[in-house]
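I've put the structures underneath this note.
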Structure P
Amino acid sequence: MGLTSNEILTQLKTQLDNELTYPIFLGIREELTQFPCIIIEPIGIAEGVDGEAVYNRVDATLTVGIYGYVRVHNKDKQIIGDSNTKGVVDVARDIKLAIDSDRTLSGKAIHTTIIDTVFSIVDYPFREVQVNLEILYRQTKGVR
């Protein structure tokens, strides 16, 4: 597997696109107009050295933040929505279920781990959830 972080991010977006019904973007956007929506942001890459000299490979861990945004004017449905309105907890659940559908990202990753989930208020009526992932993958030395 001579994969790059670009390929991992592309596959992550593809999987979320296939599992979710709302817009998904790579990278932050100004003036979001569709809600709920998802933004995928790379946070960092940790590269191991095990096997590099002998096997000419590097196991890397890509840390990714998946940000979900909702705009809900009904104060009672901002956190937990209903069948017509997605609250911020509903979006977090949808993201996690989409990741759970294939933790290997169609065989491109060794494994994907959900690290934590952080909720925040952006500015009424906007709310945000950040689901942080660690994606373990293998790349051939020199591919990066």
Structure Q
Amino acid sequence: MSSFLPDDVHIGNQAVTGGGGVFYGVSGDNALAQAVHVQWDAAFIGTITLWVTNFPENGKAAVALNSVVAGDWGQRQLVATNTEITPAAAGSLAAGSLTIAGGNAGCAIIEVPNSGTHRMRVQVVCTQAGALRIRAAGKR
């Protein structure tokens, strides 16, 4: 199986985003993401949330990546059995999201088992700027 994304979804400095955050698409209409890898430096402080939808990204009745219309996207709850945080002190799970308090560089591998949703996005709400890298892998 090869990765359907040849490049990182985001790599570099993540600026402070404000309340609603910024959205990065990690899969599209023709590919299913099965895992998302998020890496951060010790300066980054923020939350990471996964959202999914089956509505198309193009064509009739398309739903925008940054849509906040109720029902366009549903939150995918992150749980300890599907989210590996390394080192453990670098982040925690709260309210279905990954919370990064800063002070420790680290990463999270978020497995997305048994998901047939056509699209997935990562929402980043950043309260202190730092380095952030996001990459997904899955099937075509």
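Here are some notes:
- Structure (P, Q) behind the derived value 2.4 of distance in nm of label points 7 Å out along Cα→Cβ at positions 19 and 35: P
- Which of P, Q yields 1.00 [Cα Rg over 2.2 N^0.38 Å, calculated]: Q
- Among P, Q, which structure scores highest (criterion: relative contact order in percent (Cα under 8 Å, 6 or more apart)): Q
- Identity of the structure behind 0 (criterion: helix-only ellipticity at 222 nm (-39500 (n - 2.57) for each DSSP H run of 4 or more, over all residues; to 500), calculated), options P, Q: Q
Each value in this text was obtained by applying a stated rule to the coordinates, not by laboratory testing. Bear in mind the structure is a predicted one, so any value in this text is a computation, not a measurement. Cβ atoms are built from the backbone, for glycine too; each structure is taken alone.
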